[in-house]
Structure formats: structure tokens, C-alpha cells
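What follows draws every value from the coordinates through simple rules; no lab data is involved. Just so it is clear, the model here is predicted, and its values are computed rather than measured. Cβ atoms are built from the backbone, for glycine too; each structure is taken alone.
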Structure I
Amino acid sequence: MRRIVPILAVIVVFVTMVHANEPTPVMLQTHLQPPYQVMDSSVLRGRTPQMVQCVFDRLKRPYVIAIAPRKRNRELIKQNRIDGFFLSIPDADLDETSIPTEPLALERWKVFRLKASQASDLLPLDQIGAVLGANEEVWLKRHGLHLQATIPNVKSLAKLLAKGRVSAALSDEEVFLNASRATGLEEDDLESTFVRYVPLVAYFSKTFIKNNPDFISQFNKALAMCARDTRAATQSERQKLLEMAQSILMQYQNGIGSVEKTLQARRLPKKTLRQADADWKEAMAHDRQTELMSDILANKGSEFLRKILESHQGINEIFLTDKEGYNIAMNAPTSDYWQGDEHAFMALSSGQASYMSQILFDHSAHAFQVQVSLPITNEKTSQLDGMLTIGFDVDKVFSKIDFLSNP
């Protein structure tokens, strides 16, 4: 059971009930970021706090969360005064004193402008506003910008944009639109340019990890079970990804077809396939390879797929199945051997021309990706002979930072 500690000054603390035989609570810091993290009757609510609670419930670890500005949280973990904090972009500066988890969230950053301003897509760095200490400011500093104005929160940033005090604002799409509505700015008043998809992680101090050496791996495993915050690509992004996948299939169709025909006949005996799938999943859970994995990775089909991947920037996964959904070629081990019970294979089996996933975190590539699956059909019968799945790194495919220009 959880109890809420009353507000003390500007800090709100949430703590798991601690019993005598439990370890010391993990000391965490975070910041408010509507609509992801909001205060509701002195309780921190939202998608990310729910995920963190789920993770610590699975770990059976007590924890405390204190609210403070993001800039202060970064300094506290550098000084080893807290065990960890969230949410942060992956940051080389923080990597010196702390260790990141896998992503808890994915943001969609855009540059927002007033439609009436007629501001150019290419803006001098000193005309772009961001919240002081925010992930966006940290990222802009890497490109040479030091903010001239102290902007304490996103609502103030939206107000400055509305008054023309800044020409543009860099922010997560959902966060900025939520704040702008509160200031009287509607989405129809704004125009925007997509910049990039940004993963947000938790950081834990190296001192804490030294005393809890298995914590990060345990946290990541629990996070994989708790993550529910999926995001769909936009319609235009989906169209681009489908066209890219179809172009790749068309370009390499003869080679892929040849691989399919050659490897279909090399499948394991039917009675051993399900056990092979179970062994595969068990091996993946413990970062091992089965003999079957090694054999598939070493075959000529997998070698051919790796050449495709290396020739196309933005692809971080590619694999091929037979007509029953079992892997026959892949650039790297997939989470399971049999794809027949996955939505993608079932959709193609029912006659669908393609299948596209949500934006998902690929644990092996450590990147957010969209998987596009296309059918491989028999030329004579038009029946499904297999499935080609291509995983696209959404940040590499869609990132657009050429809006930045030096003044």
C-alpha cells in the first residue's frame, strides 16, 4: 500500500510503505510535465508515474519521488545527492556520473511558429525559445545555442511566442499544444516543423549502481513488462515508410525470392518447431543463442539481408519467414522464432497487402522503430510464401535538424 506524504514547501513526496526487512527506499527526483506528469490533489499522476510505479512494484523496492526543476535534478545526480531522476534525453554529460535505463517515453519534438508571423523554416539559433534546463535546451546547446531569455516553463514559452518575444519554440508536440491551449493559443494559430523523435530515460547514479549492481538490468526487464505508452507514426510518416519498404522489396525481389525457395526446404521437422520456438525465447531472455539461431544467422539468406540493411540508412532490423511464419533469415536474432501468432503475419495471411506496427522500442538495436511487413507470394499460385519485415529507426528516417542555421 502507498501513502502520500503532505506537501512540504514546493516539494511533493511519494513513498512506498517501508517495512523493517525492506531495503532503503530509492531516492528519485522528477519534474512536472503536463500532460505526461501532473499534480492532482497533491498526487503525481500521468502515464510516466504509473509506469515507474509498475516497475518498482515488480522490483518490490520502496521508493521516494521528490518534485524539483529539471536543471536542479541534473545537478543533484551529478553531485550524487540522489539515487536517480527522470525524464532525460540520453546525455553524454550525465553519462560521466550516472547510468541510463532504457526509454520510459518517446517525445515528438517540433519547432512551433505563429502562422501570422511568416517566420522562415530556417531560423537563427538565437530566435528559437526553449524552457530553461529542459531537454530541448540541453539539445540546442549542443548546436551552439545559449538561451538569452530565462523561460521557466512551457506555458511561459507559449505566451512569449504569442507576444512575438520569441520567433519560434522548440518543444514536444503534446506538451506544447497542451500548454498553448491554456494561454489561449489554438492549434490553428500555429504552424510547425517536425524535428525529431526523442527517447526519454531515467538516470541512476554510478554510486547507487555500485551498491545495487543488478538494478539497471532488473529495472529494464520490469520496464519491458510495464511499458504501455505506444505512439503511432503520422499518416504521412506511415506512407513514407510503406513506400520505402516496397521499394526495397522491389529492388531485391529476385534475391529475396531465391532465398525463400532455397531455405523453405531446410525447415526443422514439424514436431520440433514449437520446442525450438520455446528454446529460442528462453535463450533471448538470458542473452544467449541457440544452435538454431546461430545456424540461421550464418546462412546465405541472412548474409544477403545484412547487405540490404547496410545499404539503406535508417534500417535497423530485417528478417524473412517461411509460409508458416518461422524465421529463415535475419540480420540479428528476433525475440521469437515463430512469427505465426504475431499481428503482422496473421494480417498478411488473411490477404492484407501490408502491415505496419506502432512505434516500438527495439531492445537489440536500442532504438525506436516501426516494423513494416510485406508478403512474399508464390508467382504461380499467389499464395503466401513468407513475410519480409523491415524495422525502420524512426529518428534516423525522419529527423530534420536543418531548421538550425547559425546567425
Structure II
Amino acid sequence: MAFNNAIGISPFEEKVWLARPSVYQNSIDYIYEAYTSKWMTTAGTNINEVEREIAEMVGCKYAVALSAGTAALHMAVKLAGEALYGNSEAGKGALRNQRIACSDLTFAATVNPVVYEGGTPVFIDTEYDTWNMDPVALEKAFETYPDIKIVLVAHLYGTPCKMDEIREVCEHHSAIIIEDAAESLGATYKGVQTGRLGSYNAISFNGNKIITGTSGGMLLTDDKKAMEKVKKWSTQSRENAPWYQHEEVGYNYRMSNVIAGVVRGQIPYLKEHIDRKKAIYMKYKESFKNLPVKMNSFDAENSEPNYWLSAMIIDQEAMCRQVRGERETLYVEEQGKSCPTEILETLAKFNAEGRPIWKPMHMQPIYRMNPFITREGNGRARTNAYFDGGVADIGLDIFERGLCLPTDITMEYGAQDVVIEIIRRCFE
């Protein structure tokens, strides 16, 4: 029903954000060092140290600091394409219309680089245990498209995929794994850090990530030749010549030494950030025990998320009627029920920020005609996640019933309690 504010809750004076960066003096010191030394380009001590420290922390051999996580994913896709199909022709891309299996419930940056390189994303449905790629659906994809040789997996909201099951499927079909760990830096799967679970891996330092550079990303790999290629490609593919010599297409993707200074100053605080994010998640989980909702789940036996974003999903029987169009949404108030639209609009009225779950890629207008595979086999975009009493499209179901909650580690004391109370009253 409509939000009950009978007791009276005032809007937050200072906005409660979904997730914003913490700022530390050592980052400012490293930035100042870059300015005073005049190393304000795509080279310098900060870049060297960030690459060394992240590689050491994650446990991979090589790291290349880049301008964005998307740039890192593009380089990873290009590496996988050339490893399989040879050098690309300028402007045509390494994948040359090859099908690439991709996580469906993710941000567009995961899959756009496939298209940059001429590939066709084949979207793999989600499973409820981790909200990530379903290994059963992935196997179905190989049955339908046996020519798939690259699988791009994303760890949603900092929660690791079921990597052993995914890896088993990929090894059986001789497919390369690209890992999108943009959201999961510091998360582990069976004691191994995400960011080293594929052949080519990407992380992000975007402004709201677990540690940030305001922007930036990184390609991680154990392959020395791959590292050398990315360093060359990301600096406009300059050849070793006394002049500007170019023999293949290059990109302006290298990280700035100034941005690297921000990242460098954040690295020591990663564990602290994860601990604080976990405390927020656990408080939501405990406080919602008597509500018809569940928190985003993970494989507790095998993985430890970084808890980047806390999210929840409303029980189906507690959903009021909600319709989402391409850009607008409507809902009907019902006593004892709510929906993501009502909760997000109510939070906004009180100056708190929540977000919808990522809209599945196969539901995006740009990708609506791409193949989509569920654990039942071939799927296609639907206007409803359900049919014949069962779930036809798990990613769509999570999108329709789920939302991301304020997970800002800098929120004022007591703010989370108020957010929880606001959500509770939406179900009265």
C-alpha cells in the first residue's frame, strides 16, 4: 500500500547514496606527487606501483592499468579473439561474427566490447543461488551453438559465479574464459581472488566501486605476451622506432598517472571497505527477517563476496502489480505488498538513493534480437518472467522483483536504520 508515515520520518538532510567513494589523504599526496614531478601523463611511479600492488594482491603475474574497466574488457576480448582466430583486420575486429557466450544479468559494459570486436553476444540466463551465469544454461548454449569458443562471465554486485561448474563446461568445449571482475575486487572463490579466474580478466576503479580512482580499470593475466600486447595496443600501438610508427590499430586506453595516484591511495583500505560493506549487508539481512524479501545470495560454502552492493528481491506473493515499459513504470498499491518501483520512489522522497537491478541484456533494445539461452534451451525476450506456473527467465524475474539498496560506507550513523524502516513501511 502507500507508504505509511504515521509516526513521522523526515527526509535525510544529507543524501544517503547508493555507494560513493571514500577520500584519503595518501591519495591526495600521490596526486600531488604526480603534479609536482610533472608526471601527469600515462606513465609514472603511481601507475607502476598500482600495477605491482594489484597484481600481487590478486595473485596474478601481470597487470596493465587502463582508462576504464570497459577498456580492460575490450582488451581481454581482443586478446581472446586473436588467440583463437589470429590477428584482426583493421576495423573488422578479431572475432569476425563469432558467437560469444555472455552473462545476461549485468551492465552493458560487460558485453559491448564483444561487439567492438565484431562478435555476437549469446546471452546466458541467470541462476538464483548467486544471481550469476547459470552453468546448466551455459551447457545448453554449447548444445545449440557448438562453435562458441569464448565465455565472458561477470560477478554480479561483487558475488563470485559458480566458477568450477562454469570452468568444467568451458574445458569440455575448449572455450576460453574472460572474467569481468569489475564489481568484485577482493572477493574470493575457493580462496582464490576474483580477477585471476579466467585467461584474461578485468577489474574497475569507477567512482562507486569498492576502491576507486574516479575512473580507471585494469587487465589482469598470467600471460606475459598478452600483457605486452595490451601495453602496446593501449598506447596507440606504437612500434619500437625512432618516430611514430604504427602497423596495427591502437587505442588511447592507458591510465593517467594522476588517476593511478587515487587508486594507489585506496588500495590499503580494501579490506576495511569490504568489512564495512559486509556489515551493511548483514544488517539488512537481519532486519528483513520478518519481511517478505530475501537478500542477494551467494555460495557461502565456496565463495566470499566483497559485498559491493546490497540488493534484495521481493517474494512473488508479496509483489503488488507493477508494469515496466522501455522508460516508464507503473504500479498499483496493494495492502501488505510492495514492488521495486514503489520502494525506490519512496526512498527518493526521503533523499535516499536505491537503484533497479541491471536490466538483463537480452531485454535491452539493442540486443533484443540476440540469442538468449535458459536452462531449458533456446529462450527469447518475454514481457513476463513466468509461464505455466514456472520461471521461464530467471534474470528477468530478478530484475522485476529486485532492487539495490543504499550501501554507502560513508552514510551517517543511524541512516541505515531509517532506510530499513522506510522499506518496512512500504509493506504495511
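One table, with the values for the structure above:
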item	result
Identity of the structure behind 0.40 (criterion: FRET efficiency 1/(1 + (r/R0)^6) of positions 78 and 326 (r between Cβ atoms, R0 = 30 Å, to 0.05), calculated), options I, II	II
Mean count of other Cβ atoms within 10 Å over residues 102-109 derived as 25.8 - corresponding label from I, II	II
Read-out P(r) over Cα pairs in 10 Å bins from 0, in percent, for residues 166-205 alone, computed value 22, 49, 20, 9, 1, structure in I, II	I
Structure with the greatest value (metric relative contact order in percent (Cα under 8 Å, 6 or more apart), set I, II)	II
Entry that produces 3.9 once distance in nm of label points 7 Å out along Cα→Cβ at positions 286 and 398 is calculated, selected from I, II	I
Among I, II, which structure scores highest (criterion: Rg/Rh (Cα atoms, Kirkwood Rh), for residues 150-349 alone)	I
Comparison of I, II by distance in nm of label points 7 Å out along Cα→Cβ at positions 134 and 374 - largest value held by	I
Per mean count of other Cβ atoms within 10 Å over residues 198-205, the highest-valued of structures I, II	II
